[in-house]
1. Given that FRET efficiency 1/(1 + (r/R0)^6) of positions 39 and 119 (r between Cβ atoms, R0 = 25 Å, to 0.05), derived from a single structure, equals 0.00, which label among I, II identifies that structure?
2. Identify which of structures I, II gives the largest calculated value of distance in nm of label points 7 Å out along Cα→Cβ at positions 63 and 239.
3. I, II: which one has helix-only ellipticity at 222 nm (-39500 (n - 2.57) for each DSSP H run of 4 or more, over all residues; to 500), as calculated, at -5000?
4. Can you spot which of I, II the value 31, 20, 16 was calculated from, given it is semi-axes √(5λ) of the Cα gyration tensor in Å?
5. Output the label of whichever structure in I, II has the greatest value of relative contact order in percent (Cα under 8 Å, 6 or more apart).
6. Give the label, chosen from I, II, of the structure having the highest value of distance in nm of label points 7 Å out along Cα→Cβ at positions 7 and 127.
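Any read-out appearing in this document is the output of simple, stated calculations on the displayed coordinates, not a laboratory observation. For clarity, every value in this text was computed on a predicted model and none was experimentally measured. Cβ atoms are built from the backbone, for glycine too; each structure is taken alone.
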Structure I
């Protein structure tokens, strides 16, 4: 990546030092030299605490439907494993039933049988078949139940089995967004970060090793910018009071670099068109 002499600035962003907001959704003052003709911005390094919950506030509801009546189920905020969620879920369904129906949940015992990593939900005392429903407004926790987003899942013969393998992995992909940038897909994703293998209550560390591929178009404006963290579905991530650190570089990309970048994009598009024929 070619940068003209002195046509760059590096900023060390610590969300503790924010102007407003939270540690994972904040405004920050960056004294960018507006006399420089900067056109690119890139995250060189980042440290994000893996302190967010598997089930977070605002993203913890789904619907239990009994006899055409919808009951909003709110899952308590926190972290779960397969066994703890199984217990909590059966209690929630039973205690929230409008008709006194009883729900029990089972899952394979890996010490005794093949583990399919799926739940089987049973209902008793019922007069019809209930459904577990995910809608645009209440479309959370479906991965924990092994069901699909925006789906209606109706019991058959008093039984409902997970469609998919249940997933209790904390978010494996995070996105840092900011209005300091604009990328080629018309969104404001500053950097994506992949987290597999990082344990809870530790830190996710990112380091850019190929800056020429990850620089985003810089959007010059005032010296105050917004930064926030989401999952792959655009849901806000709450780091629960722990700070994010970002090393940010704003620079002027040379005409040679821009020509190479445009050439690469043209070649990619050409290959895609050939595959579509």
Structure II
């Protein structure tokens, strides 16, 4: 299948990826405004409790997105670093990887713009500042290393749990719990992104590009390192690029669950 054919056939999956990250950013912006805004009872009083509340909210959002109909259809990446990693693992065609990454970026930006439209300065002004991810007081290098470490941990868990017989169906839940943990305890170091499209989504409308390179390079480095370690340890790649695989939705990937090769491109 050529690149043009892939885009014509697989655009519903691309749209699902855009919708997924867009809704994730709507959730991040809404909860960020409620929890960290100047009107919040937690604002400036108990930062750890506020981050815990935000972590629970966003972890639950991530789980909901992965197991949603569109998450099950597209695979629930919602992150160019995740898509790039599965491309490296040989599960995604180049055209689909490009389509996913573009859709994720567009969807994320649209989500932030939607929150800005209904929340106004309560969302765009400090302290929420469009939920931008910027390095903490320890600086950009510490933030970069933290992004690498978190992304490595997340992808390692996704590959190990997602390719176990008993645990595969819980991959999205485990990933969401990690998101909640990282937001609670790591956010003061890097702002907790693990996702170049998520950082772009806040940076583009707000004009805040502080140490953008940290979030552009850190997550792919960490996830690709996890993939290399997985390949060396297992000697083979994962079964599929979907975080939650079911047979009710077509799979456009090089999928180990699909008995016939044509199943990956036939509509369901």
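1. Details: I: 0.00; II: 1.00.
Label of the source structure: I.
2. Numbers: I: 3.6; II: 2.2.
By distance in nm of label points 7 Å out along Cα→Cβ at positions 63 and 239, the leading structure of I, II is I.
3. Details: I: -5000; II: -22000.
Source structure: I.
4. Numbers: I: 46, 21, 17; II: 31, 20, 16.
Answer by label: II.
5. Max of relative contact order in percent (Cα under 8 Å, 6 or more apart): I.
6. Working: I: 7.6; II: 4.4.
Structure I comes out on top.
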